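Q: See the structures that follow.
Nothing in this text is a laboratory measurement; each read-out follows from the coordinates by a stated rule. Predicted model, so just to flag it, every value in this text is computed and none were measured. Cβ atoms are built from the backbone, for glycine too; each structure is taken alone.
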Structure I
Amino acid sequence: MAEIVSNPKARHDYHILETFEAGVVLRGTEVKSLRAGHGQLREAFVRIARGEAFLHNAQIDEYAQGNRANHAPRATRKLLLHRAEIRRLQDQAAIKGLALIPLALHWNHGKVKVLIAVGRGKQEFDKREDLKRREADRELKRARMHHLKGH
């Protein structure tokens, strides 16, 4: 499972409650552009409409060697999920305070997949706590490495 692009802000801004893997309906130039690593999910989100899931605001840059049939960079893209998964996502999205966020695009057996998370927005103090915890872990790891080197 080779990651193409990720959404690092998602884990910073949301508590991840549940994840789903979905296929993405893409055009040829979109796949080629992603193969070159040209995409971003920073402002992307998932919406359920008419019993289908869609990825909105995901940026897949135009393919450099593409012609006039090139794709629109911020087009809405359909996601491929089982009906039960769509229903579950729809139920989760209806709950106040929960959002559907794409975490990453990755390759799975030659197909582009998106990892969707159901997340609850973090408060500012939660974000600060995460930063403190990460910094403490980093210091601990640094101290262990220093100790192992025998200094």
Structure II
Amino acid sequence: MAETASKLITQNRKARHEYHILSRVEAGLVLQGTEVKSLRRGQVNLKDSFARIENDEAWLHNMHISPYEEGNRFNHDPTRKRKLLLHRMEIKRLLSKVKEKGLTLVPLKVYFVRGRAKVELGLARGKREYDKREDIARRDMQRDIARQLRREG
């Protein structure tokens, strides 16, 4: 998705823990000037944010962009819903997938590509509690194996 000239701003690590990511899509973000300045400073939080398709338009909800410190009365609302820029066919494809039981659109990353703010959305299915425990056990096992290999090698 992201090209070589991209600058990562933030990632949603919680999403990888909470969901099985089935596919990914890159979308542009419609932002105000003070939001872009706050993004460049890395003042963004994707925790509890999600995307939704309403009236054939994609919207990002609950993404928190901190108000710009040097901003004045034109500063933005930190948690306002933000429009996502996608092609019409991408929106229709995502809408048909989201209508399936248990699928949702979750933002995974926010980054700049050639000066434009982008968000990577993941089409995701929620994990069950035992899936999360399995992932943690697998990660711990891999960490132990790597530690053993370092000691021996």
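Q: If distance in nm of label points 7 Å out along Cα→Cβ at positions 61 and 117 computes to 2.5, which of I, II did it come from?
A: The read-out was computed on structure I.
Q: Of the structures I, II, report the one carrying the highest value of FRET efficiency 1/(1 + (r/R0)^6) of positions 109 and 133 (r between Cβ atoms, R0 = 35 Å, to 0.05).
A: Top value of FRET efficiency 1/(1 + (r/R0)^6) of positions 109 and 133 (r between Cβ atoms, R0 = 35 Å, to 0.05) goes to structure II.
Q: Given a value of 5.1 for distance in nm of label points 7 Å out along Cα→Cβ at positions 29 and 125, point me to the structure among I, II it was derived from.
A: For distance in nm of label points 7 Å out along Cα→Cβ at positions 29 and 125, the value 5.1 is produced by structure I.
Q: Another question, if that's okay. From I, II, which structure was mean count of other Cβ atoms within 10 Å over residues 53-60 = 14.5 calculated on?
A: II
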